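Every number here is computed from the coordinates shown, using simple stated rules; none is lab data. Keep in mind the model is a prediction, meaning the values are calculated, not measured.
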Structure 1
């Protein structure tokens, strides 16, 4: 347990120091949200209707932007081989690294959402509802993306492969995240059903993601 906590702390420090987690992701997220009102125009009703989709799409792309750094630092300094050969199960190590990535890259997006949602004509209650769906769904984006990051880290030009692998797997999370957000903002669909499915997707990804990522790392480093 102590080793896993140390991995989480180390990864968070690296992400914050080089700007690979919070800074780049949040700036990209802000850029997407700020530009959309200029593209859509002054139709406030339209902005409110599509606002949750814009926020979720921005969060998905911002998360994808930083996923390639999940194992890169370990690959560069040679510690990835040590992690694979460690006595600590590699699945737990992958889970710890994913948690660290989410804390560094996902949580800042959630915190920023209620503030940038004002630009999309969303009131406070709607903005908090969207932030709640991101709180439930962004862990799934991280754990799904971890699988692609593990596959891409040992390959040349793995960043292109990462996008190809992760985006199709992230579509269900995007669909139910937007559905839950729209239910809270404009209705008339019940908020509970899509939100429950979104939470279930996060739970499944939390269970499956570390095992798939660990298997990919072992295969790629053999």
Structure 2
């Protein structure tokens, strides 16, 4: 709309009617799938071990997922990344629901979806060596019985030196609020440690099964 045009109520209605809420531009949006699979009558969560030669988070445990592409929905991203990373096609996954969306202090917004994977898909996995070193299954019972230790990290704001205190506080110092970010770390499962964002999503998932509220 031209800034020379006088704004009317009808303009506001035209612009915002049917608007879908999004994310502020300074957040990087990612989406993952929490895959649940039944094998031999037992339920498991499938995890990936990231390739150790990757520049970002090498050798860490994660869920299939990645950055949301332009014009792509979070759900479509999670399914696409699962196919590209470990070769499970969309038709082998039943998306049950979206889980909580999480954000962190590094300007990351993470969407998560719960998906039931057909057992037969596990026999035809194709790991992308550029991203995935291996996959492994963890029994849901083990995750529910082995609570993570929660480590709270301090998030301290550091405003720029040229922040205009003269305009907003009359030149007085401002008491910026500090925050805390949870970092769950699960007990070792064999030689694997689930932690961080993956740990937060995992804990929220098991807390919902237990019928309680998440601590993180």
Structure 3
């Protein structure tokens, strides 16, 4: 049974995880607005993502402080701190991606829109599975392992879409090399979200397999 201070800690951790999911959902909206050339809304969503990312940072620091100052969850302290630190890289990456779309405004050919959205969907699914696994870490580590193994499968699908996108980009004779390299960069930063999710999932599997 969790003590009252530990229950409060879990509430903060769940808020942190909720914010990551909100950021995850907002980036898909941003991408759709971008392809609709609705740049005013892209700015609005970028600001929303930035605000939530700042909240994630504040929640993570508060949880870390409380774990140490109140000597909470001593048996799994290291694993939880590592999980939070690595999870926090994901909203940071998404925030960076949002700012890159908002400021650099890459010239994405319309025939690439759907594959960019598909890559976004796979990265988003990786995050959703990872958050489910992270919540389960405190309840049932078997579920954590199951969800984290699923992350790896979806990440492989993201890799395939990423590879196909880059092939299509560089086979397009209409665009110059600078445009192709610019688009390749955007494929890679979006794919990095799935890669980060897999990295965190791998670490969670190790932590969940200890006992």
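Numbers at a glance
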read-out: Structure responsible for 138, with volume of the Cα convex hull per residue in Å³, for residues 59-146 alone calculated and labels 1, 2, 3 on offer; value: 2
read-out: Given 1.00 for Rg/Rh (Cα atoms, Kirkwood Rh), calculated: source structure among 1, 2, 3; value: 1
read-out: Identity of the structure behind 101 (criterion: volume of the Cα convex hull per residue in Å³, for residues 107-194 alone, calculated), options 1, 2, 3; value: 1
read-out: Value -30000, calculated as helix-only ellipticity at 222 nm (-39500 (n - 2.57) for each DSSP H run of 4 or more, over all residues; to 500), assigned to which of 1, 2, 3; value: 3
